[in-house]
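Take a look at the structures below.
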Structure I
Amino acid sequence: MQRRDFLLSLAASTAILACPAIASKTLLKRPIPSSGEQIPSVGMGTWITFDVGTKKSIIDDRTEVLKHFFANGGGMIDSSPMYGTAQTVLGKCFQQLEPPKSLFSATKVWTPGKWLGIQQMEASEELWGLNSFDLMQVHNLVDWKTHLKTLREWKESKRIRYLGITTSHGRRHRELIKIMQTEPLDFVQFTYNINHTEAKKELLPLAVDKGIAVIINRPFDGGNLFKKIENEPLPDWAKEFDCHNWAQYFLKFILSHPAVTVAIPATSRADHMDENMGALTGLLPDAAMRKRMLLHYQSI
């Protein structure tokens, strides 16, 4: 997809949510620049929340969370071998709830060496119960040169559809920027939230310039955002952009940046999943409102 076409598509998808007449009926989707495929802009992470062992009652609870995710229009589920039993739990949930066609499966390779990387990725396929993944990412830049070569071979043979690279550490941003500047990537994943906005300076503009889809991890700053506003009421003016709870406040702050493709909040509760997925509908804040949101949060 040409960069110009991607930007036009992105502008169109954002404009739809600025139209009150249809906003309530439209799910926010953003295009993957390398293909033009549109995916829902709120996905689901599995760090900690799905690393819970395989007791039947826990699997039942997490299956219910997945039901609410898909019922609300969810697509991308992101995991990693780093996340303990998370991939095993996902697989067991999928035995109870057959994944719908809307599933966009994303996981990572997190080990040094080509052979170990291949073994790990094949193990992930088995754990999820899938024949292939939509997206395979190099986790936290571990042996990235080796793994990107393998991922290109897998993409060429249609074993995966997209490839990417991730980091959740701000100290690795300089290295990530160099990789984005020199390597052909479909996706990049990093942290961006109302408490950590460093990515807007270089990473987000560079992703647009290079035509790379952006996954935002830790959108709630590992839960720290909720701790700060625990006893604070949602400001009345949040209704101006169809925001009904703090989860949507934090997610819409992220999603209103046009470079963001999808944010992947994690939760272990079905009711919280409903709140998260509500950020897919309604208006998004404009630049002036984003500034107001940031100043309000900082004042608490």
Structure II
Amino acid sequence: MEKRRFGCTGNEVSVVGFGGAPIGILETQQQQVARILNLLLDEGVNVIDTAAAYQGSEQAIGQAVAHRRDQYVLVSKCGEPGNPDSDEWKPEALKATVDRALTRLRTDHLDVMLLHTCGLELLRRGEVLETLVRARQAGKVRHVGYSGDNEEAAYAAALPDVAVVETSLNICDQANIDRVLPEARARNVAIIAKRPIANAAWKDLSEQPGFYQDYAENYTRRLARMDISPADLGFEGDESDAWAELALRFTLSLPGVHTAIIGTTNPDHARANLAAAAHGPLGQAAIQRIRDAFRHAESDSGKKWEGLT
């Protein structure tokens, strides 16, 4: 498993990481959680990403792999995404969320704690980030940062205390390539790419889990407008498999991306993702073809395709 220097954190991370949303939201059986997480750790994956908002995810991860805690970089998130007026953004609630995460994940520290898609106004006020800085100073958190997109993520990447940004980057979601990645590279901020395979936008929407529908519908429309196929990029064989591979390799080819997290409850899908990543970056011609297709489709749509938060 290829590993990359994780920005300014001092960690080395696998290029593929585990996204913990599905195991919580889909209420995956604990035995299956343990199976997939231990499989990934055995294969060299060392990034596990979760959040307080992912229902039972933190507890399931702690129960499954706390005994292997020294083998992975542990990322969680706090706050209530999409609701800037929520009490979950108050300093005392954020502090409680950090403490609760430590208990649920059965650890004495988090490697990374991220603000979970708070708005620009909250970021600018500073108290939410300052709360995480105090948790870092107390030794509960090693590094702090932000999870989100667009102007908010670019703003966060420029803040002195932010060491990690998690943001949407994929074949159908390219706004943050130009908006967030340059700022992150300039400051050596670690980048976690979320939704790197674009919620399998090439599949029928009926195959998407319900909680992914909003993202899947947007990505499916975008990919259709892009009017490009794996064959156009030199990929042969089963189209669905080809899309999955080239999508992941596209995201991992972007300068400044350190790891791409994929949420799955299926060990076979996990193995396929690892095999795809092992093929390395896409060629520059294929990358340019995908970027051009996105730009042209965006222009033809008549509106800006922002990063999907």
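Bear in mind these aren't lab numbers, they're just calculated from the coordinates by the rules spelled out. What you are looking at is a predicted structure, and each value in this text was computed from that prediction instead of being measured. Cβ atoms are built from the backbone, for glycine too; each structure is taken alone.
Overview of results
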| read-out | value |
| --- | --- |
| Comparison of I, II by mean count of other Cβ atoms within 10 Å over residues 179-186 - largest value held by | II |
| Cα extents along the principal axes in Å from the coordinates reads 54, 47, 35; which among I, II | I |
| When distance in nm of label points 7 Å out along Cα→Cβ at positions 27 and 163 is computed for each of I, II, the largest belongs to | II |
| Structure from which 22 was derived, relative contact order in percent (Cα under 8 Å, 6 or more apart), options I, II | I |
| Read-out Cα extents along the principal axes in Å, for residues 203-242 alone, computed value 33, 19, 10, structure in I, II | II |
| If FRET efficiency 1/(1 + (r/R0)^6) of positions 43 and 99 (r between Cβ atoms, R0 = 25 Å, to 0.05) is computed and equals 0.20, the structure in I, II | II |
| Distance in nm of label points 7 Å out along Cα→Cβ at positions 123 and 235 - highest-scoring structure of I, II | I |
